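Right after this note come the structures.
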Structure I
Amino acid sequence: MIRKRGSVMDVPAGTGSRGGWPELRVQDWSGTRDTLHLWTQIVGKIRMAHAPMLNHWWHVTLYVSPRGLTTSTIPYSNGAFDMEFDFHEHVLRIRTSNGSGASIRLGPKPVAEFHAETLDALDRLGIATVIRAVPNEVDPAIPFAEDYLHASYDEEAVRLYSAQLIQADRLINVFRSFFRGKVSPVQFFWGGMDLACARFSGRPAPRHPGGIPNCADWVMAEGYSHEVSSCGFWPGGGDEGAFYSYAYPEPEGFAGSTVEPSDAAYGPNLGLYLLPYEAVRRAADPDRHVLRFLQSTYIAAAEGGRWDREALETDPDRLRHPPDQDRGDLFLPGPVRPA
């Protein structure tokens, strides 16, 4: 298991196989990445328009699915709908609780066209939707209806990116399971196009200063209202993307902490630790490589911030033991992670 105390990493060994970790250089799909980023913003804003508010903007995010990215269930009137990017068949699917649905083909098309097709499909399904149709956290922020600049779509690159997300989501969920305190889902934030998971100390944080391009400061203040150690995967920060980890507020000495593996480094301009995806892909045991990074950077944040680790951490295997009179029907056979 991952040790709860100290800095020595004792993490589960993975399969030892590099299978499932595709090579995808950022420079080879930057046009497609930027177009897809804006498409996910449109779909994320649709979810935000209908979902009830949750702390830290958890109601606006997307989630990794076996096929790509999904909104999960979105309430509407007395029913519901969902939207899913299927990166295998390259369509955006919309499904409703009354059995109706629509699909939009994903291909080389401008953001303006995708925006119009998506809102038209919702109208045909009777889902009246109004969004603030300007992207966030990018500069320049071209209104969606006027964006004919971003129009790239490489099917193979998107399929490989989906495979990267599957791996990142799988391992971050393993890491998430060791925390009993307040912890976010593993979720895709479309503002920065990053897959993220946040652990909280339980204490409030100083107001975030903001300063993110085309994103109001009060948005960041809500997102970082409480002390957090956050990690995730981002299709940037390395030749093939990167795993990242940071803390807010950043505790004294965090940037100079000893973290693992040796491929990881602190980027002072970004204010976070990065582990290049390519280093993970080439590692003898990619799973172990990632989990060592996530755990060691979390320890740096938690120890530096004097978190109550004993109260906040847990053993996800605590119910996977032979049943006794206290556990009984709670016996859950099988491994909790790759063995």
Structure II
Amino acid sequence: MLAEILNFQGTSPIWGMGSLSKLFLDFHDENSLTKTYKEKITKGRDALRNKIGNKFEEKGRKKPQHCTQGSYAMKTAIMPLDGDEFDLDNGVYLRGYSTDQDDWPAAQTVHTWVKEAVEKHTSNSPIDKNTCIRVVYEDKYHIDLPIYIMGENSAGDSIAYLAHKSKGWIESDPKAFTAWFQGYVNENGQEIRRMVKYLKAWKDYKNIDIKGMAITILVCNNFSVTEKRDDLSLLDTVTNIIDSLEDSFHCYKPVTPTDEDLFADVSETSKNEILKGLNNLKKKLDAAINEKSNEKDATDILQKVFGERFPTGEDADKDIAESTAGPIKLGNEDKHFA
């Protein structure tokens, strides 16, 4: 009889209280950027690109190239909570320069060029930050404009240099980071993206002081998958992240500069708060998955760490059969891919 059970539909059953995976997938979809929101922020981005290009041409400079970067490019962006601003990164890549940095304009100078180009684009004055020019929109989002020139590092490799207002031109390659992340997605599937987005939703709701890039790196370095079970995959991934941080509280960038620790400036108090938050998340996930048979009871627990965007389950036992059911497929694409 046991052998017959194990061979049912050719898949080993997953024992326990049942699956919450369908609800996690619904939560993922609820958290993802809507089509209307995407259209709004990309319209703002494209308007800025045109404005910068026109101003550069007017001043006799080559039009820059542009590249959408960060979470939007990696498809790990989530809808901001009420009152929060969405952050879209648009890299401005200057052209017409050799790889010899002695021929480059000063970092502060190119900040001034871009700031002047977008002046009065919105009712808010552009903000000249160390790493970018920020354009703030009334409609609860802002667009960051980091500025780059392509050069060569000490090893002779082609790499992007960021115009840092106080440090000058520094090595920074967001395209390489996106490619690094995409490699993990290609190897492991869309679950990687969903794990990142679940943790970003937790971070935002619980106001945890950790960067989205750090979450992305931690997920990739500690990812664990239980096939077709996002609930268990998230629990195992969070457990692995906690173990890694308790062993060594560091998060090094996987691309140049690889010696940059994203936690280098995090205080001991903040480190403790991050670990405390992660342990609380683990505790809630474990209770919802392994201690509650009733779906609504389980989601009541999960809403305490993810907020009311997490769907409320039915007042009934969790569906064991769902543990063998994968995401709905539309053609060859995963319906739950942002």
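Values quoted throughout were computed directly from the atomic coordinates according to the rules given, and no laboratory measurement underlies them. On a predicted model such as this, the values are computed, not experimentally measured, just so you know. Cβ atoms are built from the backbone, for glycine too; each structure is taken alone.
Identify which of structures I, II gives the largest calculated value of mean count of other Cβ atoms within 10 Å over residues 143-150. When mean count of other Cβ atoms within 10 Å over residues 143-150 is calculated for I, II, structure II comes out on top. Between structures I, II, the calculation of Cα Rg over 2.2 N^0.38 Å, for residues 191-254 alone yields its largest number for I. State the single structure among I, II that was used to calculate P(r) over Cα pairs in 20 Å bins from 0, in percent, giving 29, 57, 13, 0. Source structure: I.
The value -8500 for helix-only ellipticity at 222 nm (-39500 (n - 2.57) for each DSSP H run of 4 or more, over all residues; to 500) was derived from one model only; which of I, II is it? Only structure I yields this read-out. Across the set I, II, distance in nm of label points 7 Å out along Cα→Cβ at positions 175 and 231 reaches its highest value in structure II.
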